[in-house]
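Scrolling down, you'll hit the structures one after another.
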Structure 1
């Protein structure tokens with residue numbers, strides 16, 4: 001195995017928008033500027049995430065991002081999407097050692113000769129997973145900000161598609177749009193309204 005890649009996804013629990021995952025291979029001799037610290041993207045401010053994303057993209061040996069859209073999620077489910085997105089990333093990178101955040105069952109997904117290790121809280125323990133978390137979050141947040149321009153009533157520039165009070169109220173008032181996830185809408189609105 002020639003590389004160790006950290007992988008993480010963003011958007012699994014969102015009410016709207018795609019599932020996004022990233023794979024990052026950090027350099028062996030990593031010299032992160034003293035003002036930057038690799039850690040779980042949820043613990044960083046948007047400005048810190050942006051700075052780290054720029055640094056990661058400039059210095060990492062590999063940065064790959066994969067996205068699965070709402071249409072596929074609605075058709076095949078979030079469980080399928082979560083497993084599939086990691087499979088796609090591993091297929092792009094080839095045989096290696098993969099460190100993945102979460103308690104997942106990814107057996108048989110990696111190319112022959114790969115080793116896949118899933119760790120709960122891995123984004124707080126492994127710099128490569130933290131880096132993947134940051135890249136995926138910045139990418140998805142930007143995407144949701146772009147979608148906000150078309151659908152401003154949902155407040156995606158602030159809630160990035162998650163089921164905040166603002167977002168739930170907007171769905172109940174204005175109804176859903178094509179980038180909402182139908183299963184989650186059924187839970188939020190009830191079968192008939194969704």
Structure 2
């Protein structure tokens with residue numbers, strides 16, 4: 001049985017500062033927000049050189065990661081013609097990567113108990129109006145039969161709150177259940193082929 005104090009104890013046992021810090025560069029997050037903002041501010045008044053912008057756009061077309069300096073340069077662009085080149089490059093990159101496909105993922109909420117207090121989220125621990133539920137294996141199976149069989153989805157985004165009721169063991173078992181479901185359709189069978197967590 002999980003008590004009201006159990007989520008706090010669960011969080012305290014799992015969140016270990018040294019395990020977080022070992023993935024950070026000298027204690028810094030992998031997205032250096034302060035650095036990016038400083039780089040944008042330092043030359044805010046100066047319009048970036050068009051040749052430099054085109055070099056960055058060419059790198060984008062080669063589907064290569066941009067550095068924070070390069071991102072800062074693109075953010076500072078104000079020239080309408082250069083902005084149009086950037087828009088066209090973004091469209092061309094999208095076409096190169098995805099072509100004209102539209103890939104949809106059906107959202108599938110499996111457990112909305114959560115220890116966090118994210119202001120934007122309905123799973124927020126302090127949301128007293130939320131009816132809490134964690135789906136059972138049978139409920140997951142029935143939902144997947146509808147999603148894959150009747151509706152025809154092949155891809156899901158599964159969503160869980162962070163809580164001991166829907167911990168890593170629950171996530172693993174729910175994913176196994178989702179992938180195990182084979183449903184009959186008019187044209188044979190269908191199943192979920194991809195799940196994003």
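Here, each number is a calculation from the coordinates, and none is a lab measurement. Treat the numbers as computed from the prediction; the structure is a model and nothing was measured. Cβ atoms are built from the backbone, for glycine too; each structure is taken alone.
One of 1, 2 was used to compute Rg and Dmax of the Cα atoms in Å, for residues 97-160 alone, and the result was 14.9, 44. Which label is that?
Details: 1: 15.8, 48; 2: 14.9, 44.
The value was obtained from structure 2.
Taking relative contact order in percent (Cα under 8 Å, 6 or more apart) as the criterion, which structure among 1, 2 has the greatest value? Write down the numbers at each step before the final one.
Working: 1: 30; 2: 19.
Biggest value here belongs to 1.
Please state which of the structures 1, 2 yields 2.0 when distance in nm of label points 7 Å out along Cα→Cβ at positions 25 and 57 is computed from it. It would help to have the intermediate numbers written out before the result.
Details: 1: 2.0; 2: 2.8.
Answer by label: 1.
Ranked on mean count of other Cβ atoms within 10 Å over residues 89-96, which label among 1, 2 comes first with the largest value? Intermediate values should be presented prior to the final figure.
Working: 1: 17.4; 2: 12.6.
Largest calculated value belongs to 1.
Suppose P(r) over Cα pairs in 10 Å bins from 0, in percent, for residues 9-64 alone works out to 20, 50, 25, 5; of 1, 2, which structure was it derived from?
1
One of 1, 2 was used to compute distance in nm of label points 7 Å out along Cα→Cβ at positions 17 and 185, and the answer was 1.8. Which one was it? All intermediate terms of the calculation are to be shown ahead of the outcome.
Values: 1: 1.8; 2: 5.2.
Structure 1 accounts for this read-out.
If you rank structures 1, 2 by Cα Rg over 2.2 N^0.38 Å, which sits at the top with the largest value?
Values: 1: 1.06; 2: 1.40.
Looking at the calculated values, the largest one is 2.
Given that mean count of other Cβ atoms within 10 Å over residues 105-112, derived from a single structure, equals 17.8, which label among 1, 2 identifies that structure? Don't jump to the answer; show the numbers that get you there.
Working: 1: 13.1; 2: 17.8.
So the calculation was done on 2.
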